[in-house]
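Have a look at these structures, which come just after this line.
Nothing in this text is a laboratory measurement; each read-out follows from the coordinates by a stated rule. If you're wondering where the values come from, they're calculated on a predicted model, not measured in any experiment. Cβ atoms are built from the backbone, for glycine too; each structure is taken alone.
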Structure 1
Amino acid sequence: MASCLVCCIIVTSLFTSLSFASAQQGRAFFAFGDSLVDSGNNDFLATTARADAPPYGIDFPTHRPTGRFSNGLNIPDIISENLGLEPTLPYLSPLLVGERLLVGANFASAGIGILNDTGFQFLNIIHIYKQLKLFAHYQQRLSAHIGKEGAWRHVNQALILITLGGNDFVNNYYLVPYSVRSRQFSLPDYVTYIISEYRLILRAV
């Protein structure tokens, strides 16, 4: 029960700048996190954490797998739709160039967690601090496209979604009986540790 409660707290949305009600078309939207918000980055990686086969995508407009861990739209898609924005492309997509950079980007990667050792069994995934490095790279690309000042303004007016935490329990603490983390921490202490590590991530965004 405690872990479920903490997951509800940790699997969260962080909105910067304006609220939903005051969102405007033209704002960039960025998504970071795990499979709940991955829009296809893992399809470009040599990993077992993939959603590239049916029944994934059967209710998506294209009626085929898109790399989303969903039968249709995922959380970022629904947010974009309700804000009147174009869906953000996976950052690893070769289509994310030129004017599409202005829409934002999705950096999420299925299998990751708050901790870097979460998801090790999936091999090549984009852990959260690597996602933040890719975000810095995105900003360099955007600066080359619209200038440094314009890029700074565009990013600082953006909407950001971060969804993390579930895998730190499912695919780490509870992965196997007597996992490394469960031997290191009691569940309450692990919850405290996870929250402290998550706080560091939020400060780094």
Structure 2
Amino acid sequence: MMEDTGERIIPENMKITNEMLMEHVARYHFASDYVYGRVLDFASGAGYGTHILAKRSKAEVHDVIGVDLDPDTIQYARVTYHHPNSAFVEGDVTDAGLPEKLGTFDCVVSFETIEHIEAEEQFLANVYALLKPGGTLILSTPFGQGRGKPCKSPFHVHQLTVDEFKQLFTGYTIADFYYQRGPLIISAEDYYSGRYPIGIAVCQK
């Protein structure tokens, strides 16, 4: 069984009542209503989310690739979450060569990743390059005091404000925003500032 370090979610090591587990699983179930074709789970961690997308959207999805930096995590995902329509690949989400190595995707999913990354611009450039024209991006991050400002989590570079989060997606033709508290995800129309600490963007290239 893989060791739980930092913010890594390993469902096999957690109780079903753990709110962080419910929160993470809820995002993948939310994304499963949007994904289709060839899908990239960017920073896939232990692999449970890749597995959810492969199983829950099997009628719409023919291929799901999970990418993570840690080789032990990739090996764990391959053993624990094997599915005929998914695969796990070791890779750095800020590697400028990834689009050439992996090709392009109909959908890119990346949850709770950008707040961990110093090279934010390269990460976002990779996401854009990995998406086919007209493709769908689903990305989430927790809110905080803003870019360059300290935050409570020792694992985060910083946490964006709501406005900074929205500004990430100005290059997309469509960007819809949702907000999450625990397993509950709501639309922008129902958002109350401060009560929903996580943002989710659903964008079309």
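The table that follows gives values for the structure above.
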{"item": "Highest-scoring label, criterion being relative contact order in percent (Cα under 8 Å, 6 or more apart), among 1, 2", "result": "1"}
{"item": "Among 1, 2, which structure scores highest (criterion: mean count of other Cβ atoms within 10 Å over residues 61-68)", "result": "2"}
{"item": "Value 42, 40, 31, calculated as Cα extents along the principal axes in Å, assigned to which of 1, 2", "result": "2"}
{"item": "Test item: Cα extents along the principal axes in Å, for residues 85-132 alone calculated as 31, 19, 18, pick one of 1, 2", "result": "2"}
{"item": "At a computed 11.3, 32 (Rg and Dmax of the Cα atoms in Å, for residues 125-164 alone), which of 1, 2", "result": "1"}
{"item": "Which of 1, 2 leads on FRET efficiency 1/(1 + (r/R0)^6) of positions 69 and 157 (r between Cβ atoms, R0 = 30 Å, to 0.05), largest value", "result": "2"}
{"item": "Computed -7500 for helix-only ellipticity at 222 nm (-39500 (n - 2.57) for each DSSP H run of 4 or more, over all residues; to 500) - originating structure among 1, 2", "result": "2"}
{"item": "If distance in nm of label points 7 Å out along Cα→Cβ at positions 45 and 173 is computed and equals 2.2, the structure in 1, 2", "result": "1"}
{"item": "If FRET efficiency 1/(1 + (r/R0)^6) of positions 141 and 197 (r between Cβ atoms, R0 = 25 Å, to 0.05) is computed and equals 1.00, the structure in 1, 2", "result": "2"}
{"item": "Distance in nm of label points 7 Å out along Cα→Cβ at positions 93 and 149 from the coordinates reads 2.2; which among 1, 2", "result": "2"}
